[in-house]
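Each structure below appears as structure tokens.
None of the figures in this text is laboratory data; all of them are computed from the coordinates on show. Computed from a predicted structure; not experimentally measured. Cβ atoms are built from the backbone, for glycine too; each structure is taken alone.
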Structure I
Amino acid sequence: MKLFREVCCPTIEAVSKAVAAGADRIELCERLEVGGVTPSESLIKDALAVAGTVPVNVLVRPREGDFVYSEEEAGDMLESIALCKAIGTDRAADGRKAELRVNGVVIGALRPDGSVDMALMRRLVAAARPLSITFHRAFDECRDPFEALEDIISLGIDRLLTSGHCTDAWEGRFILKELVGHAAGRIVIMPGCGITPANLPELAAITGATEFHGSRILN
């Protein structure tokens, strides 16, 4: 089975390199050194043009730090989602005219007690549809991964990005295997963080996952 590789890209140069190397999807962000924040409108437009037919998912995270958000920050996230749905470009990478759109958004929010902020997530999910939706690594800071997994599945989210509640996906490989089994096809479990071409095959064999995420996954 072909492994699906999503590449995290904070710049146009990174997008171009990932597309040339055969990325199956791009996750676009800025400030990767702090875990990523929402990219600018201009970066989204430029990334769509460079990516061409490669799908682009946009991280929606208003700031660095924790994932407990104020109402003002929730409003910022809703505005960013609306922009992602509205934005487009007619510049294709090969020079031909084509309407290029954002494929999906990458979101996540927690409550102070470490549970998924279901009220805010319902608002974000409703605003995002029909875009594809990924719940990001806020999951790795939740208090109970299997309780959080069920909450995320109940929201109808398409994909969960996680390092298995560990520093990186290799360290979390056995928890990732449990998550894949527990999900039972109800959501895509996408391991991320610290994945390289060297450890990807064994990580796939251990976890049973088929989608993987990283900034160095194609290097």
Structure II
Amino acid sequence: MEPIKVEHPLLEHKLAILRNKETGTKEFRELISEITLFLCYEAMKDAKTYEVEVETPITKTKAHMINEDDYIFVPILRAGTGMIDGIVKMIPNAKIGHIGLYRDEETVKPVRYYYKMPKGIDKKKIIVIDPMLATGGSGIDAITLLKEDGAKDIKFLSIIAAPEGLKKISEAHPDVQVYCAAIDEGLNSASYIVPGLGDAGDRIFGTK
């Protein structure tokens, strides 16, 4: 499945500031949250609504709402947690799960060190969030774990993606739609995205 690159002049503007190495921790966190709003908006274009009656100061009228309980957002630790603020601004009652992964150096297989999901994952719409999609390894492993747990409807939100990671996720999970704000040139020898923005986790949490 081809990735969807979200495009908007304001998004480009915020990405430029986000990439700048001089951007401080406070502003970096705020920008991550704001860009996440754009991605969430696009990823939920197909959300189903139900009709309600509301009373305005003038009269009663019909309106439409989504069932926030239908959605589970899953950040990949630790950088993914930096996107949660933007999510809950958009969908305050959304359920949040967490996945923590590392790779065993000997077996090269993913090891799950933390996994906590709300109930009913098999009936929910799952949106995995991680600011950077580099090699695609963590994303693939996270999606695999979710599917093993019964998840059937999964999307992936990333702020900056590398072509290599996009290709691998598409091959491993062709049913998962990826949304991103930028598709960069590629990966360097250390598997950092170029031009990228450095280590998103370090910049979010001030550990750079």
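Here mean count of other Cβ atoms within 10 Å over residues 46-53 was derived from just one of the structures I, II, and that gives 9.4; the source is II. For which of I, II does mean count of other Cβ atoms within 10 Å over residues 62-69, calculated from the coordinates, equal 15.0? For mean count of other Cβ atoms within 10 Å over residues 62-69, the value 15.0 is produced by structure I. Of the structures labelled I, II, which one yields 11.4 when Kirkwood radius over Cα pairs in Å, for residues 134-197 alone is computed from its coordinates? Going through each structure in turn, the value belongs to I. Starting from the value 15.4: which structure in I, II was mean count of other Cβ atoms within 10 Å over residues 14-21 calculated from? The read-out was computed on structure II.
Thinking only about Kirkwood radius over Cα pairs in Å, which of I, II has the largest value? Could you put the intermediate results ahead of the total?
Numbers: I: 17.3; II: 17.8.
Largest value of Kirkwood radius over Cα pairs in Å: II.
Taking relative contact order in percent (Cα under 8 Å, 6 or more apart) as the criterion, the top-ranked structure out of I, II is II, with the highest value.
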